[in-house]
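Each value in this text was obtained by applying a stated rule to the coordinates, not by laboratory testing. Source: prediction; values computed, not measured. Cβ atoms are built from the backbone, for glycine too; each structure is taken alone.
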Structure P
Amino acid sequence: MTTKELLSALEWRYATKRFDPKKKISDDVWQALERALVLTPTSYGLQPYRFIVLTNPEKRAELLAHSWKQHQVVDCSHYVVLTARTKITEVDIDNWIRRLSEIRKMPVEMLASYRGMMVGDVVHGSRAKASHEWAIRQAYIALGNLMTCAAVLGVDACPMEGIVSHEYDNVLGLHNSGYATCVACALGHRSETDKNATLPKARFDAAELIRKI
């Protein structure tokens, strides 16, 4: 991909307000987007989140009532609810250490200092008191990654913060799961009736947003 193609994709994307419910994301494209979610970078590599992909129309209809009646929820092709860990525990750290050991084919003992650093920070350290908020920030990295990759692949997206998170948790059965809803994202293809698609993209000039020293 060239720099021109990348910027063109980012200029093309917008927060889609109207999706065409008849247009679905192809299986191969969706598999790539799911893989992009998995490949999202996170602090320590801990991935303190889970993604719930909803294609079931009945379940999405339930969520509509808790989404400020925003019809992207039911009209899009795929609806992703991003959930964040409510608390980071030593069990979470050990699960990640075991995974690292398995993938990199190295003894768990060699990762002892790395484990200690994580435990000392997000389990018992100063960050532990705000571990849920920290996990939410990690989930937002995934959200940004998802939307950028979607744009590159010609898929429309709309981040959804206008949701009642605790009601989402009720519908999705997240209570006592260790995870809580933090944000969602609708993905699919824009409707020809969405007038927002033709609006000029409004941003501050780079000089106002970027400081070079």
Structure Q
Amino acid sequence: MPNERTAIPSPVLAGRTIAIGRGLDPGRTMEIAEGLAAGGVGAFELTLNSPDALGAIRRLAARFSADTLVIGAGTVLTVEAAEAAIDAGARFIVMPNVDPAVIEVVGRRGIAAFPGCFTPSEALLAWRAGASAVKLFPASAVGPTFIREMRGPFPEIPIVPTGGITIDNGPAFISAGAVAVGIGSWLTGSGDPAEIGERGASLVAALKAARA
């Protein structure tokens, strides 16, 4: 039997976007998050290899309700790291790889798990282990056609392409069947909340139009 599977958080599906913060200044994560929320981006992933990542997750989870801006943890490589991120307030866990042990523990905690995959075999392994969705990484290496082809044999597996995504190619991934996209430096790189809000609003509008 498959392990416990938690639903994808609704804000991820509403905005079709997961903003990724990697290596951010811990003192600026709150204002960056405010910019994302203002732009209608519903999910913010902080990678655990960032400075004071757990502290930032804890502060953001206390500030934002899960239906306004759901906070997650990325680059989660071990069961221990997953547990620590969930204890800090993360409501989705993102991995660069497939580790059934991590997926199982995350699911048992009632938290969404997004393991990183690059092949059909990895995607099916992750799904059978209880993943909520699979993260196609690096998406820029294969393009939207990969999503469309994967939907043939695996229509039930939600895919979130990540890596090299911008407003220029994000809509094509959504049109091909992705449920959302993960976007890092294009969206959060400037660190300016006003610019992040503007980019976020434009991105969410473009992705919603692509899904219509």
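List of remarks:
- Structures compared: P, Q; top value of mean count of other Cβ atoms within 10 Å over residues 67-74, i.e. the largest, recorded for Q.
- Structures P, Q were compared on mean count of other Cβ atoms within 10 Å over residues 27-34, and the highest value belongs to Q.
- Structures P, Q were shown, and FRET efficiency 1/(1 + (r/R0)^6) of positions 35 and 147 (r between Cβ atoms, R0 = 25 Å, to 0.05) at 0.95 was computed from P.
- Comparison across structures P, Q (criterion: relative contact order in percent (Cα under 8 Å, 6 or more apart)) gives the highest value for P.
- When Rg/Rh (Cα atoms, Kirkwood Rh) is computed for each of P, Q, the largest belongs to: P
- Mean count of other Cβ atoms within 10 Å over residues 75-82 derived as 23.9 - corresponding label from P, Q: P
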